[in-house]
Structure 1
Amino acid sequence: MSLEGAHASIMSGLPYGESQPWNGISYPLAYYYNGVTYVAWQGANLDIYAASYTSATGRWSAPVLVAHNPLSNINDDHGAPAIIVDNNGYIHIMYGQHDSAQKYVKSTNPEDISAWTTMPDPTPTTGGLPGEGRGSTCTSLLKDSSGYLYLIFRTNRVGESIKEDLVIAITKSTDGGATWSAPQDMVNVYTDSYLDRVCVFGGGAEYEAATNRIHLTWNLFNNTVNKRENLYYAYLNLNDNNMYSIDGRNLGSTIDQTEADAYCKVVDSGAGALHEARVRVDASGYPYIIYQAASGPCSLVNFLECGAWRFDFIKWTGSSWSAPVTITTTRRTTEGNEFFIHSSTDIEAYLVGGNATTGGDLERWSWDGSTWTKVSTVLARSQVPYQLSFPTEVVNGGDFKIVFCERNDGGPTRFTIKTLRIFAYDTQLIVKRRS
């Protein structure tokens, strides 16, 4: 397999992924700590597996079954894991959530994936649907400069009797996950329609140590027209726990829909649609965003069918948002993207390019301050049996820059495919995982 001129090696003995080893709504997927890269994914029966790569030996560990996924592999593959390592070396994995209870395990010992301890659900068990608490989806795990852990998740309003998912909330642990704070509703939007939703996708939240902020992007699912629309941005100042617009307007602890539209809307999708935004921050604290957009018209049957999809790029200049720049086309949504800001004139992006039928190649692109240019094809779609999806950073770097996976997009038959691979990649080395 030719992979951008790099060599390939096999992660010996690891099981395949199933349906969607990752699904683009959980983050991070891989974490580097003290010379080891840790990764977790959905394997057989959508159960959660983990493995580790040790820099000193250049070898992958044997796989470990971390936990059984409560979601059914018949119809719900959205409970993919998010993984993080705390400052004491303990590994934390959130998993198994889709408008339901957030499941959570922690490594029994530091820097060791061989044994796991089941932890109490970190999100409320009361205040929402019977037996589910407020529910959780779209989970992101972040760590601040003090080592405190944060869980960002989509959930219901307090007292909601149906799964409307109108809130983006955050909860904090200062004791290594033993206890979590009462959630703060950062964004609480919409006022009526059943199934209107708000979501932060994987990579849609970024912690910035210099100003102690969490940068946040989100979009809305408008049930009336059956599409995801608009791009919003705000940041949470962890010094006062208030939300702010990009120009520093204090919006209080929670942003409502009126405030979101007035002060936080970055892109109006109009007749088209918008999906899967990822935010990263430069050395000056300015946010940059890559997202997927379509001009429409959009199908009332399937919100993913919305004309020709593309990747667009915007950034904060210090006084305004730049005009969107199209990088390249993509098949549709659910492909994902990742990018790294080296400077305002040097950005490296990983995108899955467009192919309307089979999905596209994983491509590397660069920004020189004025123009996006394709650098190379990391992996061609023609070289793998299933479509490529969800390139995502390995947090803290290390041996690998990104991970990504094969994904089966075969509708109801996707749960019958149990041979999907995950990959770890850097510009000098690619490692593919298979049994």
Structure 2
Amino acid sequence: MKNTYDVIVVGGGASGMMAAGRAAERGKRVLLLEKNITLGEKLKITGGGRCNITNAEEDEHLLLSHYGSAQQFLYSSFSQFGMKDVFSFFEARGLSLVIQAEKRAFPATEKATDVFRVLDSYLKKGKVDIRTGTPVREVLGQNGQIEKIIAGNQRFSATSYIFATGGKSHPETGSTGDGFGWLRKLGHNVQDPTPTIVPLKVHDAWIKNLAGVSIDSLKITFFLNDQKQFLLKGRILFTHFGLSGPLILNSAGKVGDLLEEGTVTAQIDLFPELDLGSLDKKVIEVLDSHKNKLLKNVLKNILPEGTSLIILSLLQDLDPEIQVNNFTKETRKRLVHLLKKLPVHISGLMGFERAVVADGGISVSEINGKTMQSRLYSNLFVTGDLLHINRPSGGYSLQLCWTTGYVAGNHA
């Protein structure tokens, strides 16, 4: 019958494309519905366009520990299609992967569009019926079965349905949380999403003036109402709105919890490997060897590239145009203390438009971890960001999409 299929997949992102491709590979007649004009919009921009395709941690227990309370839930699905299977899947289709820092795996070409092309070819090989520009308007179900969906101006029905519409991060790609509403209407328990893997907003103009500068090795300590809470060491990217980079992104949820309790500030230590005395000695040595030069030019030899003038501006009443031999001991001491404790005032988290990951979604207690099948609707399967599973950045989100998408496509 027209508009009747074995499997209908709603959502043409990473998990939806994988699910549709796998179902078609099994010989099923598959329809893939996508509201955007093209498939894979979010996939094409992930990882800054480089596509952190997975995390190459070979210890499955350690890999799954990054999924928090969902660790036990995911063991069965990862045993069917885990990290090594992702490598095999893409490499068998001509896309080599490379492992970089922190075991992050990328396509060797470092182009997300190449990842998309592999999946697009997978769909075409399986003769998946792809309908883009076709938003789902309504999902109809009763007595534990999805009966049909209305998309565009048509009705479609299938033996099985896979929801793969994604969460709410990067709404400009069409990821606006539509699936949450359908699942809730069907009677599922759905946690409201919040941006979790997301940059921090700050009040301080000096940080915003450093937009585009990244520093590889620093320490940042967070305070709640002037009481020390936790510290991080590593690379930070300064932006026009505040702080970003993996170190910051992966701590945003923790900072967000602090913001619920009071005033959050931070201190940045630009030289975590040196104590105050050692840093002061280092500064003296540089200054003594350039006594007749301008202070602003000499400090470039001490401070991270692109930061000297902006950091000097934090020292009130200091003229960066003075010669080094006019730089007083008292002011030098103030500078050294500043380099160890640059003040930051956190004003909040960025929203869904900047989020790498947003949490929320259907409770995993309502999903069969072996099949991704709903426990309320026997012919409904749910994948990817529609599942309420927290995880850090570093390839874990796409791995979740590949795994749950494959497993749903394998069982629908």
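Read the figures in this text as sums done on the coordinates, not as results from a lab. Computed from a prediction, not measured in an experiment: that's the story for all the values here. Cβ atoms are built from the backbone, for glycine too; each structure is taken alone.
One of 1, 2 was used to compute log10 I(q)/I(0) by the Debye sum over Cα atoms at q = 0.07, 0.08, 0.10, 0.13 Å⁻¹, and the answer was -0.41, -0.51, -0.72, -1.03. Which one was it? Checking each candidate, the match is 2.
Suppose you compute relative contact order in percent (Cα under 8 Å, 6 or more apart) for every structure in 1, 2: which one lands on 15? Can you show the working numbers first?
Values: 1: 15; 2: 25.
Checking each candidate, the match is 1.
Please state which of the structures 1, 2 yields 9.8 when mean projected area of the Cα convex hull in nm², for residues 63-222 alone is computed from it. Matching structure: 1.
Starting from the value 0: which structure in 1, 2 was helix-only ellipticity at 222 nm (-39500 (n - 2.57) for each DSSP H run of 4 or more, over all residues; to 500) calculated from? The partial results should precede the final answer.
Details: 1: 0; 2: -8500.
Here the read-out was taken from 1.
Can you rank 1, 2 by distance in nm of label points 7 Å out along Cα→Cβ at positions 271 and 287 and just name the one with the largest value?
Working: 1: 2.9; 2: 1.1.
Comparing 1, 2 by distance in nm of label points 7 Å out along Cα→Cβ at positions 271 and 287, the maximum is at 1.
Comparison across structures 1, 2 (criterion: distance in nm of label points 7 Å out along Cα→Cβ at positions 207 and 343) gives the highest value for 1.
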